[in-house]
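Below: a set of structures, written as structure tokens.
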Structure P
Amino acid sequence: MKAALFTFVLAYSLNCYCQASPRKVEKQVRVLISKMVKRSTEHKAFLELEALGCPGVPAIIQQMDDRRALPDKYILLIDKSPQARESYRQYGVERVVDALDRILNQLTGESFGYVDTDKDEAAQNAERAKVVRGWRDWLQRTPSTKLCERG
């Protein structure tokens, strides 16, 4: 399972998304986000979004304020940190925006808050809005060459 997942991610990472135009990447992100809300394609979409790498970061941030519920409430990402204690990072995620936040964190090393699912829906929505604002502000002030230097 571990080797198959790694091979899948590696194959997508080697795809040359880096040469795709920003408009093409935006379209890819839109399509992959629509696949996230379908049980049969959700987890593959997570991996494909991550495989877009730094060229996908601006498009993901632009489209991340999507509050649709996810079919499976978790995301599994390969932990690439040299200090990793485990091979994977696993998170509980309720909404598309939550999963995109985790993928962006994986790519960039940045974080702009946390959604406490024990709180009521209004409080969760306020936390999600804060996270989205954090990402958008960060994108505006960060040169494109430095988007993934911490990830």
Structure Q
Amino acid sequence: MAIDQFSGSLPMMLYRTLDTVMPRFRKIFNDFGITEQQWRVLRVLWEHEAVTVNRLAELTLIPAPSLVGIVDRLERDERVIRQRSQADRRKVNVVLIAKGIELEDQVMPRVAAAYADLKQSVDSTTWEQVLRGLQEIVTTGEST
């Protein structure tokens, strides 16, 4: 395989895209003292308020063993707490608390602005095609 084929391969293009896209978001996260992984956890909790650890791992694409440390730090920073489920005591929910809730109002406007800038960097047809194509790859990959 020629090197230009390698650099133009889907995995390499995805890595290069992440390297282009993520710095603007990481700067925002750094400004608020959170990591990218903590952001992913908080983002899910801002929509759901309480989620089991296993479900949180699925939604954030963070392996459960790694998630433990991330939740530990969010708990230490008083943004979340762990609570045993009342319905099933074997399940542990990660629950958003006041500092975590307040953070949404500070972070989300900046994230939304960065996302809007990124989206405006290409025409809307290209944007939709990229998202649709990536979703198709994910869907196809999940069914195999």
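Structure summary
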quantity	calculated
Ranking P, Q by distance in nm of label points 7 Å out along Cα→Cβ at positions 30 and 62, the structure that comes out highest	Q
Which of P, Q leads on Rg/Rh (Cα atoms, Kirkwood Rh), largest value	Q
Which of P, Q yields -16500 [helix-only ellipticity at 222 nm (-39500 (n - 2.57) for each DSSP H run of 4 or more, over all residues; to 500), calculated]	P
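Computed from the coordinates by the stated procedures, all read-outs in this text should not be read as laboratory data. Computed from a prediction, not measured in an experiment: that's the story for all the values here. Cβ atoms are built from the backbone, for glycine too; each structure is taken alone.
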